[in-house]
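The structures come next, written out as structure tokens.
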Structure 1
Amino acid sequence: MKKQLLAEFAAKLYIEKLMTLENIAQRLNLNERTLRRWKAADKWDEKRSEYLKSNTTFHEDLYKFGRNLLDSIQNDMAKGEKIEPARMYAVTKIMTMLKNVKIYEDKVTSEKHMPETTKPEGLSPEVIREIEEKILGINI
């Protein structure tokens, strides 16, 4: 492999696959010192941090949304304003969905970290049914 391609592949392993320099060195048959130089020169730590921030999970976003909605309801209650039933219903629905979304995301994340030989292809009918029932609330 050319040096440039090797450096790019090593960066991808470090940034996206969250591998250690030691593991990358063993896998690519490189010196760890070389990897440290590449890491410093190309700012792998900053890129890894940006990558992780950009991959916020849906359950975290859903939690923040639910939290903000609940805060606005509490503020309206403190002011003595009328609370629309739809807002209260939305909060209860979001809170019940959070657990199911988290379980689904954990399952997907664990599948991403499986070795390529054992990774299932696509979504199985069971997983699709589970998403429909637990997350979307569709019962067939």
Structure 2
Amino acid sequence: MKLLAIDWGEKRLGLAISQDEKWAFPWKVLEITGLTKAIEAISEIIEAEKIETLVIGLPIGLNGKDTEQTSRIREIVADLRNVLEVPVETVDERLTSEAAEKLNLESGKTKGPTDAVAAAQILETFLQQKNS
């Protein structure tokens, strides 16, 4: 099953992909120019890449409670579920951006596709939960 994960930010979408349900790979970063265009781009990617499940990171607060951003992402997920023909799953993304930045630093990168690496962390979490 081919999966696509998204780290949904204010300005960018980090994307990661898994083709075998075992490994998640950072894929690319999309600049956001509005929700409608973002959903159109995701829909095109799902069709072109034959994605079977979409996974969205849910930014739950460190205290385990929903934040303003959590509510916004939940609304986006509801919109995606109404438009897309594939299942849309969510996974707790606490600390994925920090983990992605740490991975970039450890690999010697001071800048880089942190958003895509965060999406890969989201997808890894989803796969671990699914396979446990």
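Read-outs throughout are calculated quantities, based only on the coordinates presented, and are distinct from any laboratory measurement. Remember, predicted model here, so these are calculated numbers, not experimental data. Cβ atoms are built from the backbone, for glycine too; each structure is taken alone.
A few comments on the model shown:
- Cα Rg over 2.2 N^0.38 Å - highest-scoring structure of 1, 2: 1
- When relative contact order in percent (Cα under 8 Å, 6 or more apart) is computed across structures 1, 2, the figure 34 traces back to 2.
- Computed -22500 for helix-only ellipticity at 222 nm (-39500 (n - 2.57) for each DSSP H run of 4 or more, over all residues; to 500) - originating structure among 1, 2: 1
- Structure from which 3.5 was derived, distance in nm of label points 7 Å out along Cα→Cβ at positions 26 and 58, options 1, 2: 1
- For 4, 16, 20, 15, 10, 9, 8, 7, 5, 4, 2, 0 (P(r) over Cα pairs in 5 Å bins from 0, in percent, for residues 10-73 alone, calculated) the corresponding structure among 1, 2: 1
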